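Bear in mind that the values in this text are calculations on the coordinates, not laboratory data. Remember, it's a predicted structure, so these values are computed and weren't measured experimentally. Cβ atoms are built from the backbone, for glycine too; each structure is taken alone.
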Structure 1
Amino acid sequence: MPVDYFIFIPAYNVANTLASVLQKIPESVWNRAIALVIDDGSVDDTRGAFEDYVEGLDNDPIGTIKKSRLRYMRFEQNHGYGSVVKKGVSEGLRSGAAYVACLHGDGQYPAEMLQDFFDHLQSNEAVLVQGSRHLNRGGAKAGNMPLYKRLGGTVLTSIENVAFKQKLTDRHSGFIVYSTDFLKKVNLEKLSPSFDIDLELISIADARGLKLAELPIPTRYAGEKSNLKVVPYGLRVLRQVFRRLVA
């Protein structure tokens, strides 16, 4: 079965949103992809939501294709976002796919835009393309991103853009598609098991002089609970910036 794309879906307590996320993945992507849901020790019925989705594929026009390309794995205990990303990347490399996408299971990121991201990365020299909620002015506010996140993200990104070679507008978006040529050269074991891992991967690419890209995405917040502890995360980001400045 040919595989061009590998999509891993971090899923922690996403019983209410997982089916919708999977349903929004375009047919053109399903025809060329494997999608792996990684349940990070959810305490809700995320597993049941996945099983119900698969059962419902009997009535889907391309349900047979989706069933053949959809996978599920579960950590019985919560390992943290970074551990999920490392597992997803590892499985993506094992699949032989040319591109690996991280698509969160909470519905905040646009699964329906995956083909655009894969196409953009394939037609450019970049090693990753990140979805930006700030490329379109006012989009984050219109999408109900909390004020503290808009301000905090803007401040941190501005500071990071001083330290790093390439300037980005939304360094803290988790919607990222990677080239496996880049991922093969990263020592995953040295990366953080926390939310820092996305920034670490971007920082590695930047430090090596590799091209980064970004595309605008819509902002979607609906009052969901975030698992990110904002203040400790911000302090860790500043620590990374300091290390880069003195390197």
Structure 2
Amino acid sequence: MIGIGAYGIFRLIIEFLPMQYADLAIWLHIWGLVTMFYGGTMALMQDDIKRLFAYSSISQMGYLLFGLGSLSALGLAGAEMMYVTHGLGKGILFMTAGVLIVKVGTRNISQLGGLAGKMPITAVCAVIGALTIMGVPPTSGFMGEWTLFYGALETALEEGSTLRAITFGLGLVATVLTMSYILWMLKRVFFGKLPENLSNVKDASWYMLAPMMVLAGFTIVLGIYPDIFFDKIIPYMNGVIGV
């Protein structure tokens, strides 16, 4: 549901009001950049794992706005891919939070640690979800971010826009911020020293693990074979932009 706002912008402004979109695109671009930094910075400050993921979702919606403001078919296609990949990656991570709440009894990151040895399948799925959100290959997140930023750079070069070039560079910095809070979360939850009170923790049941594994499989398949998505979306976006 969190992406419905971006979907509404796409339908109501980009498709129905193309002239206005051309004027508003740079502001959507900047709005997305600010949202990326705000969500990422707030996520770094959280001890509650669900709050961290919630602010991460805000940051990820910034990527969508950044792509919608790129004024590029590839940027728009990358934004659509980010919508899909966010659902996959963040779905895995919120399921991870659910497993931790059920099996460990807390969602405070400071009370966790070293759980990879006790919950290996949950940890592997969480790492795949984290790689998806960070945009690391071979997950779908990499293809989404690569296409989105390529489209943003393409427009900056075609227009010779210094402002767009700066936003492109700052967007790359925002990805480093994303990696920071995600890796910080993984380290504190699944690695390091295991608290004594968690020595008897076990992995979740297959009823909880199976959906996570399915989503993890989807994000890897889409990352390796992105044309499953792009073969339909890029031609459509070319028509939207008028290429």
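Tabulated data for the structure shown
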item: Parent structure of the calculated result 2.9, given that distance in nm of label points 7 Å out along Cα→Cβ at positions 17 and 41 is the read-out and 1, 2 the choices; result: 2
item: Structure with the greatest value (metric mean count of other Cβ atoms within 10 Å over residues 25-32, set 1, 2); result: 2
item: Which entry (1, 2) yields the derived value 2.0 for distance in nm of label points 7 Å out along Cα→Cβ at positions 121 and 153; result: 1
item: Winner on FRET efficiency 1/(1 + (r/R0)^6) of positions 169 and 201 (r between Cβ atoms, R0 = 41 Å, to 0.05) once structures 1, 2 are ranked, highest first; result: 1
item: Source structure (of 1, 2) for mean count of other Cβ atoms within 10 Å over residues 57-64, computed value 11.8; result: 1
item: Among 1, 2, which structure scores highest (criterion: distance in nm of label points 7 Å out along Cα→Cβ at positions 9 and 217); result: 2
item: If helix-only ellipticity at 222 nm (-39500 (n - 2.57) for each DSSP H run of 4 or more, over all residues; to 500) is computed and equals -12500, the structure in 1, 2; result: 1
item: Given 100 for volume of the Cα convex hull per residue in Å³, for residues 73-208 alone, calculated: source structure among 1, 2; result: 2
item: Origin of the value 1, 7, 14, 18, 18, 15, 10, 7, 5, 3, 1, 0, 0, where P(r) over Cα pairs in 5 Å bins from 0, in percent was derived from one of 1, 2; result: 2
item: When mean count of other Cβ atoms within 10 Å over residues 33-40 is computed for each of 1, 2, the largest belongs to; result: 1
